[in-house]
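In the part that follows, the structures are each spelled out as structure tokens.
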Structure I
């Protein structure tokens, strides 16, 4: 299963690598393939000091964890996403959070689901007819069911 990983998921994995999110991302089932736009790296870098405050990790430990997480994700250059798909995603997210548009656009472009822990975003997208979305609980259930 191809999944788009958003910033919320990566934050969660960094903050608690032993959580379900951390375990799924760091030790993925063979059936999972993770993708994300390069923009994710920029967001993590922009919030690095904030993340560091919440973790008990040293600078080196945090860098190693981030590198390990990144090694599990296939990063896609946003420039490869057609402008029409970007425009549709932008229109869909305009009311909630512009930064989420690139993740939604990539999900549409790759014809796969967006894995997010952002409940506000999930509820908004579902209310507006966006079906390519999966929560951690839904993903966990699917993984358990497929074993």
Structure II
């Protein structure tokens, strides 16, 4: 069903969630069998961060009047979660490749979408467990999380 996560658990794999003591890049311990397939076994009482996060693919499925992302850009298919941070900054797209698929963002169809975002003047930040890659136009900065924090301070 379009507009629903279905069996996709991308955000449950890539993100750190302090409310359930989940580390970045590791599957959440609350993933398991549900009435609808694989999903969150604490869905009704999941942390606020989980309740409020909507990836770009899901957002495109929910909105009317905008082009919906194809299934091939669904996180569990392309192995990349795409999202705007906290739904406010629409100038920096964050890219979270699945662990073990750190280069998935460099392959179609994700790479095609990122090129279109960059061509419109947006910034892209790729986040993996060990490094961050910030891209704007034809420039890129690669560094660790602490190196990025130094740049922002």
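Here, each number is a calculation from the coordinates, and none is a lab measurement. Note that the structure is a prediction, hence the values are computed from the model and not measured. Cβ atoms are built from the backbone, for glycine too; each structure is taken alone.
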When distance in nm of label points 7 Å out along Cα→Cβ at positions 71 and 119 is compared over structures I, II, which one is greatest? I
If Cα Rg over 2.2 N^0.38 Å, for residues 23-110 alone is calculated from each of I, II, which structure is the one that comes out at 1.16? II
Across I, II, FRET efficiency 1/(1 + (r/R0)^6) of positions 31 and 95 (r between Cβ atoms, R0 = 25 Å, to 0.05) reaches its greatest value in structure II
Determine which structure produced the value -6000 for helix-only ellipticity at 222 nm (-39500 (n - 2.57) for each DSSP H run of 4 or more, over all residues; to 500), calculated from the coordinates; the candidates are I, II. II
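Using the calculated result 1.07 for Cα Rg over 2.2 N^0.38 Å, for residues 63-134 alone, pick out the matching structure from I, II. Could you put the intermediate results ahead of the total?
Values: I: 1.16; II: 1.07.
Source structure: II.
I, II: which one has FRET efficiency 1/(1 + (r/R0)^6) of positions 55 and 127 (r between Cβ atoms, R0 = 25 Å, to 0.05), as calculated, at 0.15? The partial results should precede the final answer.
On the way: I: 0.15; II: 1.00.
Corresponding structure: I.
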Out of I, II, which one gives 16 for relative contact order in percent (Cα under 8 Å, 6 or more apart) as computed from the coordinates? II
Ranking I, II by mean projected area of the Cα convex hull in nm², the structure that comes out highest: II
